[in-house]
Structure P
């Protein structure tokens with residue numbers, strides 16, 4: 001290993017530092033990084049617009065060559081040679097901490113403050129060109145890979161403004177998978193337009209001449225309505241608050257979706273929010289609690305709320321160069337005041353009562369879910385405790401001696417049927433579990449009630465493989481789960497309830513082909529030396545003559561009947577599968593959902609127990 005000494009210390013130029021460590025300046029060295037570079041250019045143009053210079057910005061993209069350009073009609077960048085010989089335009093685009101935004105003389109509100117962003121864009125580009133027009137004079141500067149190639153000045157009849165065109169360098173953005181696309185730029189600019197009310201943005205596809213214009217008359221109110229897919233209010237609430245230097249505008253609306261929050265500072269999106277979000281949350285919680293007279297949970301108050309906070313700040317303090325979080329403490333106060341004012345208007349709206357009632361229902365449901373989670377956790381602990389014991393479910397389960405892929409668990413209705421099957425079964429490989437009547441409906445009862453149901457808990461223990469996050473198919477104690485019930489409408493309903501239980505708690509077992517319906521015969525013909533069985537009318541016609549018995553239920557079958565059929569070496573098993581999960585869900589809903597009439601119709605039209613095939 002080389003020695004670490006004074007010769008190990010390097011000093012990089014600003015250009016080399018940017019190119020070698022672009023993540024420090026634009027966040028990433030992939031596709032997101034090149035879009036951050038574009039944003040830095042656009043931010044300069046919108047900063048001009050915020051100051052009232054130019055209300056049209058044009059972005060042109062060449063997807064094939066991965067070039068993009070931005071043209072504004074602002075004042076144009078200052079250019080010329082200072083007394084010390086410094087070329088101002090060259091410094092603006094390549095010299096760190098050079099710009100006109102370090103004080104409030106030229107810009108009272110701007111997103112770029114440190115003079116870094118546009119330099120990072122220039123120095124990380126394979127090719128970079130900038131042109132500034134000011135009062136009949138024009139200056140153009142051209143860079144390649146961060147090196148100045150050309151600079152020239154002249155006269156022009158073009159209107160004032162700044163034009164920047166660049167191509168990101170693959171040597172810098174090493175992980176860039178995709179270049180600039182017209183579609184994504186349009187999406188980005190749409191949001192920029194919402195935040196810069198009254199400014200026209202034009203995006204052009206250089207190859208096809210396709211053009212889209214973006215303009216917002218109502219600013220963040222339009223932005224909020226575009227985001228609100230299921231609004232619960234006719235229009236968003238808007239409020240504005242100012243102090244001596246800064247301004248905060250807010251818009252919010254409750255929806256049937258999830259909480260979404262957006263913070264913008266001088267037209268720049270701050271993905272991590274910052275001080276304004278803190279102020280907004282504080283105001284929302286305290287005001288709604290006070291106005292509703294209920295101790296509502298803060299997170300549930302914001303459930304479905306979409307809100308945007310647009311800040312115009314004279315001296316923004318960002319958390320880092322990528323400006324994803326704003327720190328100015330006064331923005332917390334302004335946002336809080338704005339939301340309190342907006343909530344006064346909200347409580348006077350016709351929708352407020354229904355929304356507050358919705359929040360109360362959320363809280364009630366959340367408390368029930370908490371109780372359910374506690375009950376499930378308690379059940380898991382009890383199951384694990386029971387499984388450690390030598391004797392498990394002595395009254396409910398008659399277990400088999402071997403637990404492997406060849407073993408089966410019969411789930412049957414009633415003790416009498418279980419008793420006969422136990423006498424007929426192969427004790428080495430077949431276990432039997434009896435239900436007392438119909439199992440609780442897993443679709444119609446909440447998690448808390450299901451978790452506390454004794455038979456549900458006992459089935460969990462019998463299966464032994466855990467459920468939910470603790471499911472482990474390797475711990476399943478049996479190779480097959482076989483549902484055995486009377487072959488009539490009541491038996492069909494019982495089996496459906498068990499299947500619903502498995503569908504709700506153990507869908508993996510159904511998908512793995514572990515679950516079966518055990519068919520039992522409807523008819524028995526006794527002869528002098530053998531019994532014959534039929535599972536439907538067609539099979540009955542093929543049986544020999546003898547004493548015919550209609551087996552109306554499992555309780556009328558003898559151990560020998562079971563020994564000859566379901567407990568034989570070749571039982572008639574019908575595998576239950578879910579090849580189409582959506583269809584399966586609909587099937588269960590019809591059979592066990594709230595629509596009783598639809599369920600009756602389906603059963604009587606489709607359930608034919610006399611036509612079960614092998």
Structure Q
């Protein structure tokens with residue numbers, strides 16, 4: 001008689017999950033998560049951690065995994081590889097971050113990465129908690145788990161290997177950006193991650209059964225979230241004769257968010273923060289908030305009108321994510337934010353609150369939002385802090401209807417905020433290097449600086465008006481002092497011992513077009529100088545020559561403060577770093593220190 005198949009599901013913390021051993025079998029697909037997915041998982045968990053101050057009573061749910069136990073007690077992972085691999089990389093990254101800070105290791109953390117076990121013969125063996133058995137993974141995960149210093153030399157032979165290396169790098173940047181050298185904060189976040197972040201582990205007795213469950217979960221979805229419950233609430237309030245209209249509108253809402261690639265719950269949360277008087281709201285409290293806020297929302301008296309409002313907001317939201325205004329028109333500042341924001345979305349609170357502004361006023365607001373959003377990111381303002389400000393400001397923005405009202409709002413909110421950040425902005429640029437921010441944000445930063453100079457010289461028409469001209473795939477980030485510093489390069493450098501430290505500094509970076517990049521290579525500055533002069537980017541061509549076209553022409557005025565260099569050494573890099581910092585003040589419209597007084 002056939003043995004009955006059993007299914008066990010367990011609410012389990014990540015700490016408990018990694019106290020067991022798991023293998024990803026060779027028939028699994030490769031690791032496909034890229035920067036956006038990794039950042040999203042980290043930021044979602046960090047938002048929960050920050051909003052509750054790491055409370056032991058807080059929990060954050062990241063979904064489900066499906067496993068099947070093998071005879072040796074190891075779990076075969078059928079579904080959940082992307083999240084589990086990323087979580088495992090996080091454990092390794094925390095260990096390495098603390099080690100770099102000279103901090104004593106967390107003993108329990110080491111046991112979650114690898115531990116002793118016994119084989120079928122009772123012999124001691126040492127194994128890693130996650131073992132990738134598909135060919136494309138190579139030994140990259142084991143390399144990271146060992147804490148090998150040779151990770152950078154690991155060959156990116158497959159997409160999986162490249163993606164895992166990138167994921168590990170994204171996590172390291174996240175830890176540095178959010179916590180810096182505050183090792184106690186890192187320890188608290190790790191404790192929250194291992195104890196309070198949970199998932200459902202679904203366990204079956206056979207791989208065939210596990211695969212069937214995996215298919216069912218992905219086909220039908222698992223459980224109801226706040227979006228599903230809100231839909232049910234709308235139908236409970238609507239007349240039966242309105243069911244068809246309500247169903248059509250709800251489908252339009254869901255389809256709009258799906259096409260935009262946005263999480264419905266995040267949209268709902270930002271919609272509430274932008275539309276109603278709410279100070280703080282967690283995603284898992286959205287439905288409860290709606291139930292207790294009918295008087296504000298009016299979904300009971302007119303559910304059709306309420307859903308129409310959601311659809312309107314979702315359409316605008318989708319446009320914002322695509323670099324367009326609420327009416328679907330191209331907006332250069334929203335396009336710029338796409339290159340800057342990554343998975344961050346807090347600025348959408350302000351945009352949703354102001355979407356009824358006239359087009360010209362809305363565009364003016366977007367310029368301010370881009371500038372301030374960048375200032376918060378570059379100065380490492382805590383995400384929860386500027387989200388809290390944006391939520392508070394949204395209440396006032398909802399009442400602004402014209403240019404005059406917007407000017408008053410800017411004077412009252414944006415200008416003081418920029419003045420508060422100005423000294424930190426200076427400090428950030430003074431020490432900025434490529435390790436301090438994500439690669440895509442460094443490209444955005446260099447692109448904006450380069451665009452600004454060209455636009456001042458040639459005007460805001462055509463290609464100069466689009467940031468894409470300066471950050472597309474045919475534009476490369478050039479290290480003036482090459483990343484591979486040969487003896488010939490070092491012979492021209494004043495302090496060879498400082499070369500490695502200087503290579504990644506902002507002052508050593510510039511943008512070049514692809515044809516020029518091919519000619520530059522790892523050559524010393526004496527051989528690169530003439531190549532830079534051929535760049536159409538004035539910020540780059542001005543590295544080695546004074547750009548002069550006529551007397552007091554627009555080009556001449558644009559490059560007046562860009563001084564060329566005859567040699568390239570640590571002093572030149574420091575001088576150019578300072579010059580770019582001063583230029584950044586104009587680009588992102590930051591006031592000089594001491595300029596004006598902060599409003600009470």
Structure R
């Protein structure tokens with residue numbers, strides 16, 4: 001009997017072990033498929049490390065650490081982790097709290113009594129940690145009112161920053177709202193120095209890096225220049241190029257000036273979760289003392305963002321600097337840790353303001369895809385090109401009619417497929433949804449057309465009767481019409497000669513939202529017009545969804561039988577598109593929108 005029990009147990013254990021191994025292999029393959037699909041289109045370079053139950057289940061390097069010298073990333077590559085510095089700084093502060101050197105309710109005034117003295121007694125360490133200080137003073141970000149400061153190549157001291165921010169006010173009362181603030185973490189780094197009597201770099205080395213076994217993590221410098229992952233721009237484009245950052249580390253002290261490796265950050269998370277850095281009560285405060293971020297029910301704790309992904313808690317922080325992007329996160333329900341470090345962004349994030357695509361892919365697209373895989377969900381990958389079975393067939397040119405003003409010409413010449421837009425006005429497949437006219441003809445659309453004509457001709461006679469009481473003054477007083485003319489004048493100055501307008505979408509029931517697109521020489525402007533049930537204008541707003549592209553011909557990549565992929569990020573940073581061909585139709589797929597075109601000619 002005992003022998004039978006032993007045999008059964010061995011079989012059960014062996015079966016479970018086999019099942020778990022098979023599952024891990026499948027998950028590893030699915031994760032790898034995500035990164036390989038992005039890497040294929042040059043949309044990811046860097047290092048990835050994913051663990052579950054304190055065991056690494058996926059670890060891989062992609063792309064170049066130094067493209068000029070053809071040196072590839074490897075497991076030892078050291079990256080600037082940008083704002084992933086903040087969770088480490090927060091742990092440094094919590095160590096001082098644990099040791100009784102300060103409290104989370106200690107005020108800013110305690111250490112910097114001469115900085116915004118009328119407000120600093122209300123701002124606490126906790127407010128700095130969870131971005132609820134309300135300070136106008138910020139670095140690396142400038143708001144719509146011009147508050148903030150962009151650090152440059154030269155070193156800058158805290159006193160110099162205080163001088164720049166000496167006239168700062170509060171945007172809101174501390175602890176009542178959220179606004180991401182890098183300068184708060186610079187102040188925290190300086191508080192660490194004042195309390196510990198050590199340089200920030202030395203304190204972090206002894207209080208965080210050594211206890212967490214982070215052997216290659218440093219502040220400002222690199223443990224080994226040989227292992228440095230240099231920053232690059234051109235992510236998603238055909239070619240990357242090395243980029244020399246124009247931000248001195250002193251300008252982002254405590255907020256974004258730590259360099260680390262994927263294994264070191266794994267060790268950091270493991271040490272934090274296993275109480276080698278902080279007591280359980282302190283770790284609970286990291287994730288529990290939160291401020292609402294006012295986006296998707298997300299909260300910001302003590303150096304960490306807490307959000308929900310598929311009904312599961314994700315504790316994470318992202319980082320972004322020109323040429324670098326990063327994320328560390330955990331799914332505590334599954335005991336999963338995720339570290340993704342990249343040394344490339346699409347642009348330098350500062351000067352290339354006309355770029356309309358993504359600056360980087362790590363913190364949204366890729367992390368969502370990885371988490372979906374880990375949760376056992378289907379995720380759509382970027383399509384990999386297939387071998388074209390029609391490459392030796394005859395060349396052709398086919399015209400497809402989208403509507404009365406827009407048509408497409410699909411051509412095959414030798415082994416190259418292309419799609420060209422033709423019609424009354426130059427247009428692009430990337431912005432067709434904005435170029436086409438809304439089919440619906442109704443009173444609200446007619447009012448919107450009157451508004452568009454009045455604004456573009458600067459003649460507002462009669463418009464007041466189409467506005468509600470709150471908006472009448474705008475159209476019938478000199479003050480109101482002057483304001484509208486000034487806004488239009490700014491449009492012309494910034495975007496060149498005005499050409500035309502169209503309504504591309506109408507939505508809503510009681511209150512109609514009519515989307516009007518104004519076409520200028522350089523750029524298009526979108527206006528969302530709100531029209532009430534009485535067909536009166538009740539307001540208008542900027543429509544940020546409107547994009548402009550001057551690309552009229554795109555290359556098609558075969559990805560299936562009569563299916564093609566348009567790589568948008570190699571066409572001025574626009575979105576990806578797909579094309580499907582049937583016997584009589586061409587279908588342009590833009591995200592969730594499908595636009596059908598009818599075959600007209602075949603030559």
**OP:** Rank structures P, Q, R by distance in nm of label points 7 Å out along Cα→Cβ at positions 116 and 364 and report only the one at the top, that is, the highest.
**Re:** Q
Subject >> Origin of the value -11000, where helix-only ellipticity at 222 nm (-39500 (n - 2.57) for each DSSP H run of 4 or more, over all residues; to 500) was derived from one of P, Q, R >> reply: P
Original post:
P, Q, R: which one has distance in nm of label points 7 Å out along Cα→Cβ at positions 44 and 452, as calculated, at 3.6?
Top reply: Q
Original post:
Can you say which of P, Q, R returns 9.8 when distance in nm of label points 7 Å out along Cα→Cβ at positions 132 and 420 is computed?
Top reply: P
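Values in this text are rule-based calculations from the coordinates and carry no lab data. Bear in mind that the values here come from a model prediction, so they are computed numbers and not experimental data. Cβ atoms are built from the backbone, for glycine too; each structure is taken alone.
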